[in-house]
Every structure is written in structure tokens, then in C-alpha cells.
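Please treat every number below as a calculation from the coordinates, not as lab data. The shown structure was predicted, so the numbers you read here are calculated from the model rather than taken from an experiment. Cβ atoms are built from the backbone, for glycine too; each structure is taken alone.
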Structure 1
Amino acid sequence: MRVWLLQTGEPLHSDGGAPRPMRAMNLADALVAQGHSVEVWSSAFYHQEKRHRSRRFESVRIHDRLVVHLIPSMGYVRNIGPARLIDHAQMALRLWRLLRSERFGKPDVAFVGYPPIEVAWVMLRWLRRLGVPSFIDVKDQWPSLFVDAMPDALKPVAKWVFAPYFWLGRQAMRNASAITSMSQPFLEWSLRFCGRARRFSDAVVPLVPARTLVTEAQMWEAKQWWADAGVDLGQGPCFSFVGSLSQAFDFTALKGAAEQLHRLHPTCRLVICGSGAEASSVQSLFAGLNHVVFPGWIDAPKIAALMAATVATLAPYRNTPDFQLSIPNKVLDSLAFGLPVVTALQGEVEELIAEGGVGLVCTDTPEGWLLALRRLLEDAEGRRDMSRRAAALYSERYDARSVYGSFVTRMEKLALDSHG
């Protein structure tokens, strides 16, 4: 079976760094393992690091059954702004020209990430015209988020300005044979947005991280690296955060808790790892707190060593509608390591933690965060119970091999039903 995956802006291989869901590449690996041929269509501009992987169209053969097509675009600096919209429009136009050239033939089935809106619309319109069955994978509430971010007085104007994006988004979803998303509420939102009833082929596919195997030698080297960096992982408990330091997170209340926590538990540290657009501002926020450590970007062995010494992970997501409807990757990363997670995020995560007993949901205040951190430090037995439940829940519901293996079967069925 020949499969196309369209997923722009994400990592295109496991680079040994922080655990990343890598939706398309995890699915690509699962498809290849089942003997299928995969072509990944992606942006030549890497969204996470705001850099160009290529300045021109390029097809990169990873191995015999996996090819990556890189679509060039101008790029952008800020996640929110006109430059990003122009970049996506440019990429969509170039994709349309490539598809019309008929150089690439057509797949048996396709998986299309959403957003970007324009690129998804182009691909799904083209696939439908050729009778190719397809999935659209909805991960963000574009363009509704554009309007929601505006002050109430400007929302009527924003709805008018973004009306073309609403049309494109609805058409993209309607052109797909099936809709998938990372949670049930997100799937329900997608169906309401495009105005159609649920089909048997629609599905919830969790956005799960793949486990990275770390050898004993790598673990020893990683522990030595931490020691050389001035962090003795065996000296006192720590809470950790590993990820992109972006506008998705708000560390303000956590900073207030960290100040008070140090007076109560002087040996406890917060280790905040990662890079990103907000790295400087987050470091400035914690300036003067010597028990809060910023080692920067770290690779998989260093993450594994840190997690082995971690009491619980921190997930200070902002309470925005898109995060409240989903299970964000920091939460699933924590489960994969068998660690409790502490967050102020409401919605799906709050329900998951309450149902599974895999962490604590606090109020987004210094007092709320402090209460949660103290409870984990001072109740060792309760903490161990949470860890056991976290590991069990990941294995039962969020193991990447099981999730993506099942989805490959779903794709095979859709292709067979459509062509049979």
C-alpha cells in the first residue's frame, strides 16, 4: 500500500532530544514496519526551531520505503502574526503546483494534518477529486482560535476577516473520508465545526510519544554530564520540565511556589530543560532562585537520567480551550516515564488525572502549586502509588506501538473498503 502523510513543521526523525509526539513520523514508522511505502509531505521550514531545512523543493529518501518531500516557504519568527499566514499560503500554492505537475502519481490512502488550513485544503481537495480515501487529523481549533484571541469588541470584525479561513477549514474536513483527533472532545468539536454527523471511520487517536531506549553506557555518560553541569541528581529531590519554552506555558504562579518551597525543603530543586522563543523570559522570571536550574536543550539519555531522579513532572499549560480539550504531550511524556504530573490545566487532563490517580491538578496560584508540590514531597507512599498508576495507564492506553499499530489497521481498512 502506498501512503501519503502530510504533516508540516514537525521533526522528521528521532533526533535523540526531548520526547516529541512526531505524529507523522511515528505513523510512518508503523506503516513501514507493516511493509507499506510511505511519502511524507512536510514544510521545509521547521516550526519548532524557526529555521529552514531547505530553501527549495527537495525529496529526501530516508530508506527504500520512506521518502520525505520538503515544500519551501518564506518562514516566520513569531507563532502569531501575518508572516505565518503568508508562509502557509505560499506553501499551499507550491503544494498545489507540485500536485498538478503529476510527477508524484497518487497514493492508496492519505493522512493529512490540520492545521495549517490552506495546505490541508489543497491536499484534501486534490485527493477527493482523484477518489483517494483520506484522514484529516485535527490538532488545533483553527481558525476559531484566531477569533477567540481577540477582545470581545473586535470579535465580529475578526469573524469577517477570517471568514475565508472558516470556509477553507470546513471544506477541508468535509473533503476528508474520515476525521481523527487526539481526544473525544476535539473530535466532537471538529464534527460540529464542519457540520456533519460522525462516521464509523472517524476515530480518536491519542497524540502519544514513542519510548526511546537508553543503554547503560549512555545513562552513565548522562549522569556524568549532569554532574559536570553542577547538578548532582542524587542530592535531594527535584521536579522537572522538559520541552519547548513557548507561549503555551505560563510559569508565573510556579515561580511564586518555588520561592516558598525552597524555605520548606531547601534541598529540593526545579529543573527546567528546553529552548524556545520564551526561554529568556522564563529564565528572567526565576532569576535569583539558585535552586531552579536551566540546563537548556537535553538529549534522550540526559532526559532519562533526569527522570530517574524526578519526583514528578511539571506541566504549566495555559488554560486555553485547545489545551483543555486535549491531552497535551507533556502529560503523556510523564506517564511514559511512570511519573506523576502536576498541572493547573482543566478539562480533559483534569478528568484523566482524577480518573487515573496519576498526578495532581492545582489552582494556578503560588499557593495552589505549593500545596501540590509539598504533597508529593511529603507523602512518599502516595507518590509511589501515583507512579505505578501512571506507568500502568501509559501501557494500557497510550503505548505508541499499540496506538499507531491499531491506526495502521484502520488505514488499511479504509483503503480496502474504498478501492474494493
Structure 2
Amino acid sequence: MARRGLNFGIFLAPFHRIGDNPTLALARDIEMIEYLDRLGYDEAWIGEHHSAGWEIIASPELIIAAAAERTKNIRLGSGVTSLPYHHPFMVAQRFVQLDHMTRGRVMLGCGPGALVSDAYMLAIDPATQRRRMDESLDAIMRLLACEEPVTIKTDWFEMREARLHLRPYSDPHFPIACASTLTPAGPVSAGKHGIGMLSLGAGLPGGPDALAGQWKIAEETAAAHGKTMDRRQWRLVLNVHVAESDARAFADVQHGERMETVTYFEDALGRPPGRSEDPLRDGIKSGSTLVGSPETVIRGVERLIELSQGGFGGFLFRAHDWADREATWRSYELFARYVMPRFQQSLDTLAASHEWAKANRRSIFGPNVEALRKAFTDAGRAVPDEYHARASGARDVEPIKPD
């Protein structure tokens, strides 16, 4: 059953610095998903990468299978499966199997492949990746419909009378979402099939201001293909870190973020287009990075909702190692305790009950004070002075101490 309000989760690429023991890092990723499940996070999306040293998960399906055995409620998706790297029949088969193994907790995230170095090693021309993703997604959606055998021939894969061995566990199938940056390609792919959208571009310079336009492209494309878009299946991905104060939060992440920016995004990737020279400070200023106290982060999420011009369904941390383990896990806990409930309608009734009790304390609690006074008099004992004060509605009196 869906939760009221926004869903929350992580987008786990992951980003582990060079020098970090990769065996321990993989174990820590799964352990973190377990922790998020206990905290009540809704989703974890796990990435696929094959080069450049930092994003070390090659098979999100393996992490999903392992995490599913260690968690109870959190949904687990690929964030994302690079469709041009795989035969679409095999992608569909693997995720249908995971759909059964997780009892409906799996999700498929789709993308063309983020690292040019991955495509290079697979001898894939980067100019063909978006087209290949669309062709693969077309085939996967036809397979998941389970309506008729699928025969397709392209310049890079072929299927002959292909059909799924298992029907999806979920009805009609597990959730599917397309990755989107700042170009129209992601929204167009999502709209064509009426599926979800993972807006990684929300965390890039100019991303928050582009949200409404991106969603409009998806809706217009969906309408042209006889589909509809559901805002509940739209998720934003941003860098987030929460601490007790803005200053503490910034101090937690400043060194680690700079290491990631310089050694990975600049030295290894040559600073991809659209990435700032100082993404931490610039991101905090523009609202594409939320680092601060719970109240600061709450205001940041509220601003994103406003900029989306209609809202979205999910908010995902871009998981990172900017802070040490203790501060990172504390950030997830603070977010779960003080930020998530503000957007899940779980505080409204508590606040209303508190205000009702305050407003009616004389009429409601007064008889109880009188009953306690009667207990003293019935026992032949003097009534303490504080009962007289409480009966008159006075505040700030000393508490009544037991005998």
C-alpha cells in the first residue's frame, strides 16, 4: 500500500573514493540499505557502471537480490540499467525473476549509459546510445505486456517469437522509470511509454528551474502516444546532507565533496557539461544541493515542490561519501525523523491533538484535578497547595510529588 504524501529513498550509484576497500564498500552499501529500511525509507535505486574507478557496482540486480533478503519493506530498483549494454530479452527476464523473488518490490530504471568509457570498452558509438535505449525499452514493454510473441530485428539485437517465461509478479508489471538530465530525451522516452521519470538533472545547475518544463515535455509526448503521466512516478535526485545546524552540515561534507569533485568529476571525467567548478557552494545557493539543518532542508524540498508546478512523487538522496560514516548515517536518521514526516501527513493529527488539549485543558483536565482532591479528602488528608493552583488553571506550578 502506498504511503501518503512523498516517498523518499536513495539513488546509490555508488560513489566510493579511490583507496577505499571495494569489498568493504560493497558490503557497506548493502548494510546502508538495511539501515534505510529500518528508518522507513521507501526506495533504493542501485546503479550500473564499469569504469573510472568510483562507481563500482557492475550489476544492480545482484545488489537487489542480496538486499531483498536482508530487508522487509524498502523497494529496490536499478538506477539505472544501461539498456544498450544488454539484450532486452535478458533484461526483461532478469527483472521479472526479481519481481517474483522480492514479492513485488523491484523496479527497473532505464538509461542509455552514463559513462562514455563504458560504451568505449563495449565498442558502442556514443551517438547511438539513446536510440538503442529507446529500441530496447520498446522491446521490453512489449514483452512485459505478455500479449503476443515479439519479433524484432535491429542493427544490434534480434528477437524471434520471444515471450516471457514468467508473467510479472506485479500487475501489470513492476514500476519502470527513465533517467532524465536536462535534455528532452529522458522526458520523451518516459512520455512515449507513460512510465516514471528519475530526474537526475534536478541536482545540476539550472535543474530546479527546469523541472516544470521537463514534466511538460513528458506529458505532451504521452498525450501524443495515447498515454498519461503520473506525477507520483516522478522522482527527483539531489545531493543532501542533514545535521543539527547549517554550519555543522557544511563542515561535515566540505572536504569529501571537494575530493569527489576534483579526483572524479574533474581528473577522471574532465568535468562533464553542466557541472560547476564549485558544485557544493553553487548547489546550496541555487537549491540543487540541500545541505543544512532539518528546517533548511525542509524549505529546500518545499521550493522544489513549488518549482515543479504540481508536485512530484519521490525525493531521492544521491548517495555519497562526502561525510564520514557516523555523520552520513546521522544525516539519514535526522532526515527520517524531522524532514520526511513533514511531507507524509504523519504530523497533522498529532499537532491537532496537541493544540486541542492545550485549548481545552481547563474543561477536560479540570475534573481530573477535582477527582484527585476528592481522593485526599476521602482519605482524611489535607489537600496539597498545588492542587488548589491547578484547579484554578494556574500554570508554571511545581509538579506534585508522590509521598
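Looking just at mean count of other Cβ atoms within 10 Å over residues 273-280, which of the labels 1, 2 belongs to the structure with the highest value? Present the calculation step by step, with values, prior to reporting the outcome.
Numbers: 1: 17.1; 2: 14.6.
That would be structure 1.
A value of 3.3 was derived for distance in nm of label points 7 Å out along Cα→Cβ at positions 105 and 193; which structure in 1, 2 was it taken from? The structure behind it is 1. Among candidates 1, 2, the computation of Kirkwood radius over Cα pairs in Å that gave 23.5 used structure 2.
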